[in-house]
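These are the structures in question, set out in turn.
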Structure P
Amino acid sequence: MTLRSTDYFRREHADLLRNVERLPTIAHELPSLPTDERIEVVERVTAFLAEILLPHAELEQRVLYPGAERLLGDAGDGGAVAHDRREVRARLVELAAVDPSDAGAVQELLYALHALLSIHLQHEAEVYLKLVQSQQDEPVQRLFRRVVDDDPTRTPAA
């Protein structure tokens, strides 16, 4: 497997991880922000979850994990993604309803999201690594192309 054939996934994973790794910093700084800025923070994190992360996880569950399971003969990864999506959606609902003047409640949700999403992205990286290390290039490239082609968040230049 060439690095070029996995470039899209490595970039996407790095972008998601960068956003997820900012959550503890945001949570730490939250008490020093005025309420109107806390509202902006909650809106930005909510938009990231709803518009980027959840569609990414849905695509994984629908396309990547079933394909990986066929190639690897390893069932169960899709169930973990479904669980992660449910948990992220639950935290998203809580985040959308949280009182921004309650910095502690917002912080708690941001730290919980960080933990959940860090584990999810680590699991995703492990699946990519298993595919690249154990499978022939062509079937993995076909699966990756299918994921890219089905990605509604992908920009044409990606």
Structure Q
Amino acid sequence: MSGGLSGSARRVQDVLRAKGFGFEVVELPQSTRSAAEAAQAVGCRVEQIAKSLVFRAIESGRPVLVIASGANRVNERRLGELIGERVGKADADFVREATGFAIGGVPPVGHAQPVETLIDEDLLRHDEIWAAAGTPNAIFRLAPGDLVKMTGGRLVAIT
């Protein structure tokens, strides 16, 4: 169970349970910081990794979380059109302030503040996906539909 998890991973596990999901957060000995590392660690295809990317809206400064298939690159121009404001990549300090987590471990839930969330529709092509769980080596398996339910995120084409 979650007794042996680090603080950040345990926090994600607790949020998942509070939201009514029985997913099990696991911390692995190897890094899951990148989509390729995560896929190798759990033995899935990189497309099944739900990578969390935080952007900063240029005018308002608000955080925007994109949960993308590990195989896809986010088209920032398209993202700006989707949210009605230009975006730029967020630095490590902004990511931690907005989410409460470090880059490489940002989960889809449990953020420090409300974060607008957009979900790559390509993730729905898979029966199961894997998402970060609070640290660069914590991860959990879920169904794409559950990702949408737990985040309230909007399904979009991000490429």
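Bear in mind these aren't lab numbers, they're just calculated from the coordinates by the rules spelled out. All figures in this text were calculated on a predicted structure; none of them were measured in a lab. Cβ atoms are built from the backbone, for glycine too; each structure is taken alone.
Which structure, out of P, Q, was mean count of other Cβ atoms within 10 Å over residues 28-35 derived from, given a value of 16.2?
Matching structure: Q.
With mean count of other Cβ atoms within 10 Å over residues 12-19 as the yardstick, tell me which of P, Q scores highest.
Result for mean count of other Cβ atoms within 10 Å over residues 12-19 over P, Q: largest is Q.
Taking relative contact order in percent (Cα under 8 Å, 6 or more apart) from the coordinates of each of P, Q, which one would give 27?
This figure was derived from Q.
Thinking of P, Q, which structure, once helix-only ellipticity at 222 nm (-39500 (n - 2.57) for each DSSP H run of 4 or more, over all residues; to 500) is computed, gives back -25000?
P
I have 3.3 for distance in nm of label points 7 Å out along Cα→Cβ at positions 44 and 84, calculated from one of the structures P, Q. Which structure is it?
Clearly, the read-out refers to Q.
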